[in-house]
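Below are structures written as structure tokens.
Quick note: the coordinates plus some simple rules give every number you see, no bench work behind them. None of these values were measured; they are calculated from a predicted model.
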Structure 1
Amino acid sequence: MSQQHKAGTGALALAALGVVYGDIGTSPLYAFKEAFSGTHALAVTEFNVLATLSSMFWAMMLIISCKYVWIMLKFDNDGEGGVLALTALANRSAKGEGRLKLMIVTAGIFAAALFYGDALITPAISVLSAVEGLSVATPAFEKFIIPITVGILAGLFFIQRHGTGSMGKLFGPITLLWFTALAVLGALSIAQTPSVLNAINPVYAIDFALTHPAAMFLLLSAVFLALTGGEALYADMGHFGARPVRLAWYGLVCPALLINYFGQGALVLRSAEAIQNPFYLLSPDWFLLPLVALATAATVIASQATISGAYSMTLQAMRMGYLPRLFIQHTSDSQRGQIYIPAVNWMMMVGVIVLVFQFGSSSALASAYGIAVSGTMIITTLLTISIALMMPGRARILMLPALLIFVLLELMFFSSNLTKVASGGWMPLVLGLFLFLLLSTWKRGSTLIAEQRRKLDIPMSMFITGTQPEVPRVPGTAIYLTADPTFVPSALFHNLKHFKVLHEQTLFLHVVTEDVPYIELKHRLKVTQLAAGMYDIAVHFGFRQEADIPSALEGLPAHGIELEPMNTTFFIARSNVVDGPGGMSAWRCALFSWMTRQSEGAASFFNLPANQVVELGTKVML
């Protein structure tokens, strides 16, 4: 490997620390102590401490190191990860199996809905647990914990519209310092009580499970808190590639986390009272306030990664037809992936701040944490199994047993997390179900509108051979946006009805969002001549790309089509949905109609020049 390539991989691994590992990297603030607090708290005994550490160690080895970092990073969709990218990959692998494809898409969309529940809790629990270190420094600060947490979170959401490019350069070094501090504090504690390393032996976890099966079942929900960043790790792989992500995990993140967890365990073995906040009590007094500041910076970075992930997930859902068009602001001239979605930002801010006031402490929030992530993990594994079933014989034989072990473990974690439902775990589940309803309603309503238009609209083939030769032509170019190129756009139908003319050059343009993240420029346009002066234009984008139509149309001269901006008009139809005898219930139709009104207009969504757009309204009954 060349020195330049090594340097590039190292720089990407450093950058990945903040974005990819921000979530799981802040888990030591609260994960270990939750096993010994709350309704089902374990007694602080040597056997229980070692059993807890043993369970955490092997859970991280199996679920994070093996499943996510080693196996899941192989299941990328043209370099992109995350549950929606995996859903698209599994959908392609299904090869025409209609029922299987429906199950895959439904599962993937439900997992995406659960992701938003996790995206709300992560900033709240991370920042709150960091700021709680102030009360360890001095009890006088305790009454300021909630106001300071809310202030930090509100500030984080308010700066989103400015982009995070300049701050992003600091993410890697700060997170590197954070993981170094985790390792050093943990190692110093282990050096004082080296016997804690006995917990690496899985016998402690197995013995605890055999002698106290009910307690082990409840313990799994606390152990799972150490794994909650696994899904975010997979979703963010597309920013850096698999190699830097693996290098960062095996080279720094995994050792630092495990050393810190074992250090907390060693501290508690020496002093049971330290279980109140074992993370901060690892620190010497002189380093406590700097550690609070470093932890707060690390949790802000973790929150930023989660917020950015919510934007990306929303964009992918829009591209795949599961959400209406929302206003998107690109915050970087060089990085197209850096986006800001105001509607998502403000809803998340309100939700996160409500959670902080509602639960009031990281321990209370831990009761709500885990259900959404464990549910998403199970769906991710099941989708991967569906892909593995389509793989060649030897690869399938090697992969399936491991995936089946993972799904069994994750079912146990999910079942354990269900014990938290009454104490707050209902929140991410209700939110996930509500968002799934929104996503599925939009997809269903959009499908019904498309079916209704196919019944009412004139087939394009009939129009080309029949009516249009008799219609007078006027100078200029008309571009009609359409969802289905086999039918005449309703905007053209109304144009002919009222003005009874066609433009000299008429283009029927439809956007195709592929199941891959990116489409190269040379494959962006597909042009078909329908008749003299009439063309069908298919513009292909990946599901992670900005659908910038004017930019894409710059490639038309290569296909023999010239556009003069001052003589080109874009025609768009906007639907007004009303209740009717269609395939949706009245309440769901009303929900779809409300979502339609929140949708951003096609003109701004596709970046069309405002002074070249004509919009025509049509009424649709569902």
Structure 2
Amino acid sequence: MDNKQLGDQIVESVGGEENINSLVHCATRLRFKLVDHGEVDKETLQDNPEVLTVVEKGGQLQVVIGNNVGKVYTEIMGHHHIRTREDDDGKGNHENVGVIAKVFEYISGTLSPLIPALAGAGMIKALLALLSILHLIDPEGTTYSVLNAAASGLFYFLPIFVGISAAKQLNANLFVGGAIAAGLLDPNFTALMEQSGDVSFMGLPLVVTDFSSTVFPLLIAMAIYAPLERLIKRYTPDTIQLFFVPMLGILIMVPLTALIFGPFSEYISSAIANGITYMFDVSAIITGIIIASAWPFLVILGVHWGVVPIMIANFSRGGDLINPITAASVFAQIGIAFGIFLRAGKDKQLRSLSFAATLSGLFAGVTEPILYGLILRYRKLMPLVLIAGAIGGAIMATFGVKLYTFVFNSIFTIPAYSPMFGYVVGIGISFIAGTILAFIFGTTGKKKQTESKEKEHEGESPEGTSSQETGKNDSLLTPLSGEMIPLEDIDDPVFSTGAMGKGIGIEPDEGIVVAPFDGKVSTLFPTKHAIGLVSEEGVEVLIHIGLDTVQLESKYFEAHVKQDATVKKGDQLVTFDPKGIQEAGYHVTTPVIVTNTADYLDVIPAASRHVEMDDTILTIVK
């Protein structure tokens, strides 16, 4: 499936263009703000093999895709009329979202579009630090100054970018938002910091604040400016709105931010920083454990970018202590993935998934594939990652490791941290602890399946229960006849790695798909190439006819049931033309996947062979 088709399916599943108020993306997920969350077809989204998971948090629908998210976002915005801000008539998300959730939504929505630029500039900083350590560049030379300016410019003028992004988030004029921030960075204003004695504005005492590299003042200012702009527009004649609305907005907001929001934000962020410092003074070890343990849950909920303003504010106070501790959690997750890779043995599915997730974390600092593909799938891994992360977090806090510019936590950004030795020890021990714990206590992969099969052949049930008790397990009958093949032999990594769940593949003899059990049609793709079912016992099955056949746009497929239809075992679901599909250049290999594999002790495939209707292909171990 190409990025355009994926984007089209996602837009359709969230209720279409008319149901989307705004769309942004971060490193791994699309973040939708919707008119009505009731219009979302969440099951279809989750059944899509290109979607890792779907999260609803803070009034947003977050569709987690992974590293390919930027390309999917580009295709969606290029082929759909998506509003990037709410309409002036107030149409928006009508769900009852709490104040805290709205705050996180606002902060996250504002900062998410800036993350690529922040990460890029931060990487340049890390590269310069590495070159300086290796004596490959003179820190006093012109070359260093030019490259340092390329990295530092974004951070110095960050308020302007925040003003623009926040105004967009709140449906205000983007460039007026930037102009308000620019006024606070103008040399005429910053020069006031050098004046001796009291400084006032129209008789009011003015506490001159350094707004460079800050986030909070503009977040507050834009939250006030957006409704103010709408109020001014309401009472301003159309003939003068072009200049009068922005003029009055700038005249009001620049002094107001300088007088109130800047000092207030400084006090608040200082209080937060002092609170964290106090926690470090009381017990650095406990503080490190708490922050590192909380980080995976913040990432899973999609609110971790809401912590970024605190980190950035700390840069101007002598460095940030939070980011290095979160790095311990990141490398603990990478260690978990690597431990699973070592433990997986001959299980090609698990090895492929865990190895790819390890590389994603090490080289890009992106751990969502680990969290969603491994840790949430095999839930006993969660306490392991908490233990490994807590150990590294305690070490980071003990060494007092700090960060001075925004970077992702990867092996390439090690020079950005100080002391570097403490950081390397912290992430190294987290990684090693995660690897060892996962190797000893992690998922067993194919080895467990093999042992279960051997026990079944000996008259025992998996997990050592009696043969009589084994009857409580569910047997999945084949939905089509043909040659059964192992999942890892399917020529599609989305299925062969087990990312969608465990199952098997079938090379069909004929183009008929029937219901393998009594249940309900949970998902019927518009292209009719795939259908999702839920049995009366709760087993969720995806039958995906062919590979990449979504591109045929329903040609060669005919559905005989509708979405949400109740079906009986043996009912005809879909018919298709295998010869036509093959002549069009596509494989007819049909994966049959138990998509809620994580809800069961195991899903065990039968031996590969030719199967006919009523043959058992999978055993679901409860």
Structure 3
Amino acid sequence: MSTTPSFPPHALHDYALLADGERGALIGPDGAVNWLCAPTWHDDAVFASLIGGAGVYAVTPRGRWVPGGYYEESSLVWRSRWITTDGVIECREALALPAERNRLVLLRQVKAVDGTAHLRVVLDPHADYGRAPLTSTHRDDDGVWHLNTGRHRLRWQGAASATVRAEGLTADIVLEPGESHDLVLECSDSPLPHTPPMATRAWAATEQAWRRKVPELEQTVAPRDARRAYALLSGLTTHGGGMVAAATTSLPERAEAGRNYDYRYVWIRDQSYAGQAAAAVGAPELLDAAVRFVGARLLDNGPGLAPAYTVHGTPVPDQRELDLPGYPGGFSRIGNHVEKQFQLDCFGEALLLFAAAERQDRLDGEGWKAAEIAVRSVAERWREPDAGIWELDDRVWTHSRLTCVAGLRALAEAAPGRPLAGTCTDLAGRILADTSVTSVHPDGHWQRTPDDPKVDAALLLPSLRGALAADDPRVRATLAACRERLTQDHFVYRFRHDDRPLEEAEGAFLLCGFLMALAEHEQGNTAEAFRWFERNRGACGASGLYAEEFDIAQRQLRGNLPQAFVHALLLETAARLAQDPGPHRARGRGRS
């Protein structure tokens, strides 16, 4: 079978994601699944053509066609849709729910919506990021295919007529108008169940599961996008509570710039953002998952909390290169150097998460134990240099310290009767006083570090979380400085790298765009808040998913896809903009 991918990668704008919490599949406009890792997110890919490896699973119309597609409401059930010269074809696709940890079920149902449908189907799995061959391929008497590659075992229903060719198992499907046909693929690293799943039952269970998962969110300013963001965050969250930062690895943030990273792990910061967003919309499932995962890591690791973990709570493997061409403009690597870093703001974000849970009466005894550990850890380590939110060199990052101030004050306010509240208030005051002496620019705004006078869009966030009152001069000066120096066309850049124009150094950072919307809202600038929100809300792909960065000039997504923390901030912003900023602003604390 083939060892060279037949289906090239597409612009990130064109991809959709199927996900069941335990793993995800990236599907392109040609109906090709170019990326799927199994059995879970950070395991090796069996379809790796996205980054230049072998392995693909495609359902593609014959002849000439133009693509489209959409998510079914409040779900990650995707409908690929093609207009052909003969009519209209749809392929309904999903990773089946409820998910199993060691076995995925990928459902695909093709239908001739209008006219006769002619389709080509190709299944060509290769484990180990496309480097492992198929070691066995046979069809049983029921027309079901059984395949082995590396440690993966696959079973495929619905293609009894397929033949083994150079490009993989290949079948032609012809459907009369109105006719539909099911394809069911299973993949596991352990023996498959004796009885294959029935497509009708699997679809029914999947539909029911999505209906239970996603709330209506009608109280937000953008309910449909909020529901999609919530569905996406849910799809990235495992049974154990861990939410991966993204489904992919090695998708470059900038062509040929060397910024290629593996985000298939759980970042404490990102998970905390998602939990706080869930709290903002009153959706406890994702909040509880975040508290459970982050709390367990604090209980296990204490002051040695790592910035990120695998979904199993184990250390992130060190970064290494794959001998693959990579996505165009980048190169392939797995693992992440983050496991060697210390990021102080993770403790502050964890405290903000626990405070959000306590305000909803959802922080149990184990959660309070974890919160106490986080407070002690801040007390021990807040003077140490750290890598900061952007994971750069170890320095005394202002954002990290102010985030700890916000977390300490939030926890004290959420449970004023606990003995820990006084400790939190005193410690927050000491950190804020010290940071105010070293890290306020002569112009009045917070600067990045004591020895770096530049402004950073991340410095908008601590005040939004209550580190300072909304009317504090430093808060307003920081907002003004960000607005003046880091924005273009209502998009926001993280910070200025050098003397180049902002857009030449990197793409606009969508997380920061939503922070700007929240900051304007906190100041009572409602119209401006909505301008920032709408501008950044529109910077998604055709499927409505967001990457980390947006290239303004080319109108293209950059970086790994989909990026969880962007969806988390979209969800929270959609909730906050529907509220009067007054009560939220009133949570600002002091001016030490």
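A value of -15000 was derived for helix-only ellipticity at 222 nm (-39500 (n - 2.57) for each DSSP H run of 4 or more, over all residues; to 500); which structure in 1, 2, 3 was it taken from? Structure 2 accounts for this read-out. Work out the source of 42 here, i.e. which of 1, 2, 3 gives that when percent of Cα pairs over 36 Å apart is computed. This value belongs to structure 1.
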